[in-house]
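> Following this line, the structures themselves.
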Structure I
Amino acid sequence: MTSPTADVSCRVAWADDAPAIARLQLRTRQHDLGDLLPAEQLATDPAVAEEAWRRVLGRPQDARIRVLVALERNRVVGFAITSPATDPDVDPVSDGELMELTVGPEDRGHGHGSRLLQAAVDTLAADRFERAVCWTVTSDDDVRRFLTEAGWAADGAHRELDLDGTGAVTAKQVRLHTRFT
């Protein structure tokens, strides 16, 4: 007798995924940044976020900007964004960037993040990047541990991110990297 398996997967996002990605992004940011930012700064009109995602998914600025979604059945439970690296000290031809890796708070710990990370790395390698970088908040031990256990390591770069546009609320970040070759 065969045991049942979960109906989970990752794929390239479609424009029709925009509403689900927008809702997931807004919900996750409220959950993850709720202690750092006031509620009015986290409140975003879902219709505005959805339209922004439709533009990104319909016409990326660069053919190597990819949005991937993690699915449980037909429900979007996470997303990742890959692109050429944007930092001034990297080579956008050989260095890719994991710009975002998001899994909904209620869906964490079920393997979606691991599948999504592997899909993102496979996508970056298929786009012929030799290395990838990503930025993570220094106080987010769970994300940093997740990435380092997957083979990513700090490369010495760090920055302070202005979260509210005034400099009053900042988050320190560290850059992680991994090689494909």
Structure II
Amino acid sequence: MNTIEDIENIIIINKSKFITNLFYVENINEVNKYLDIIKNKYKDATHNCYAYIINNEKKFSDDNEPNGTAGKPILDVLEKNNLNYVLCIVTRYFGGTKLGASNLLRAYSNSVSTAIHKTKVLKIVDGYNIKITFEYKDEKYINSVLEDCYIINKEYNESILYEVNVDKEILDKLNNYDIEVIKRIIIKK
């Protein structure tokens, strides 16, 4: 599975402006937050159509476009790109020319595809936020194992304590040390 970095992209089709916003989201609260932000940002827009996929839960909205011409095509593009934890909102400003159902469907699909091709697609890896405690003599080894990991915090006392995000492979390499798994997370690589 993949996800994306947030991006906004604009295309014009037959005088209609399509503004595509892609967001990395982890839950429905974030979806609602971004929908509110976009609807407030583009108050005078004709439509704010969207689709999201979160942990394989999917939903879409045509926002008063003809049924099946906006939300479903947006969702189809997200699925074809094997995306997860993603929200796509396409804001449309009507340009005065009716596109017809098939052209409208293509316009929404093209808008989303263009935005995806312009952003960074990130691989999703199951991971863990952990605290690991180890002796000073092991610091060089631990640092080499964690070389490509995101170390959130380091504490030096009688022993060393790191808080770090790791994937399953790294967690297995560290199994000889005192490890507390704080929570399961998603790592974007």
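> Identify the structure, out of I, II, from whose coordinates relative contact order in percent (Cα under 8 Å, 6 or more apart) was calculated to give 19.
For relative contact order in percent (Cα under 8 Å, 6 or more apart), the value 19 is produced by structure I.
> Something else: From I, II, which structure was distance in nm of label points 7 Å out along Cα→Cβ at positions 91 and 107 = 1.7 calculated on?
This figure was derived from II.
> Here's a follow-up. Could you figure out which one of I, II the value 0.8 for distance in nm of label points 7 Å out along Cα→Cβ at positions 131 and 163 was computed from?
Details: I: 2.9; II: 0.8.
The read-out was computed on structure II.
> Can you spot which of I, II the value 19.8 was calculated from, given it is mean count of other Cβ atoms within 10 Å over residues 115-122?
Of the options listed, only I reproduces it.
> Given that P(r) over Cα pairs in 5 Å bins from 0, in percent, for residues 19-98 alone, derived from a single structure, equals 3, 13, 18, 19, 20, 16, 9, 2, 0, which label among I, II identifies that structure?
Working through the options, I get structure I.
Bear in mind these aren't lab numbers, they're just calculated from the coordinates by the rules spelled out. This is a predicted model, so every value here is computed, not measured. Cβ atoms are built from the backbone, for glycine too; each structure is taken alone.
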